[in-house]
Structure 1
Amino acid sequence: MGLLKKIIDDKGIITKYHKIDKVYINKNNILINTKTYADYKFRKKEIDVQQIQNEINILQNKITQLSADYSTNEEQISFKQNEMENLISTLPDNTDFAIGTETYNFKFIDKSYSLADYYDLLKTLDDFANSEDI
């Protein structure tokens, strides 16, 4: 989920895709950290990298489990290590494709908030007025 809206910052940098990165809540405030991207294809690159990293973690966990009985599982361990190394080699040097981040502060109202509610809060700001949910 994210917001689609063309925003030009003070330096002339154009961003079109905006997503919530983190939300912090205390008794008085909601802080919403956002990440901005040139467009969705750069966010998609991050998603692809995260999927590869998840696959690497799964393989690492499997190798750890197999290592409990190394002599029996040596061939499988070797295969999984090669598979993991191949995945690692596909990772780009840069894994964060965001152009920037911004934090927005809102007054906390005692209620349950969904992710959509946080995006609705952002849309109350001039920067995100009339933005499209994607």
Structure 2
Amino acid sequence: MKTIIISIIFSLFSITVYSQDGWSSWTQTDCYKGLDFRVKKTEYNEHAKKYRWSVQFRNRYQENIHFSCTAVKPSERSKIRSSNKTTDRMHAKGNGGTTGTYFLVDAPSDIYVHVNKVKIGKDTWEGGYYDCDI
């Protein structure tokens, strides 16, 4: 009985709300309070046998932001977080700037978006990355 109740509660909290144009609502990233994203499933790629997911990022920090990202099916969340592998390097202007990309993911209903290697201000090879601020 406990398992059923926990499963129902988890299901309620993992529902993604989509607008009429297909985009999900803006969601704050796991680790950065000033970086949001939203997703939209656009088409099925027959050749790759995966769904094309568009991802848009919004920067709420005052300065420009630079970060790496990838997207995987939700069941691979732990694996991607521990490996820290990413495929795309993104840049968004400060104060509401947006940027976007897409990923082919074998996930028909939802994806996990992983962000790391964040730099705020200049994107240089010098210095470390911005720490999680949540």
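In this comparison of 1, 2, the computed figure 25 for relative contact order in percent (Cα under 8 Å, 6 or more apart) is attributed to 2. With Cα extents along the principal axes in Å derived from the coordinates and found to be 63, 37, 22, which of 1, 2 does the value describe? Attributed to the structure labelled 1. To test your reading of the models, identify which of 1, 2 gives 3.8 for distance in nm of label points 7 Å out along Cα→Cβ at positions 75 and 91 when calculated. The read-out comes from structure 2. Each of 1, 2 could give helix-only ellipticity at 222 nm (-39500 (n - 2.57) for each DSSP H run of 4 or more, over all residues; to 500), but the derived value -4000 comes from 2.
Read-outs throughout are calculated quantities, based only on the coordinates presented, and are distinct from any laboratory measurement. Owing to the predicted nature of the structure, the values given are computational and were not obtained by experimental measurement. Cβ atoms are built from the backbone, for glycine too; each structure is taken alone.
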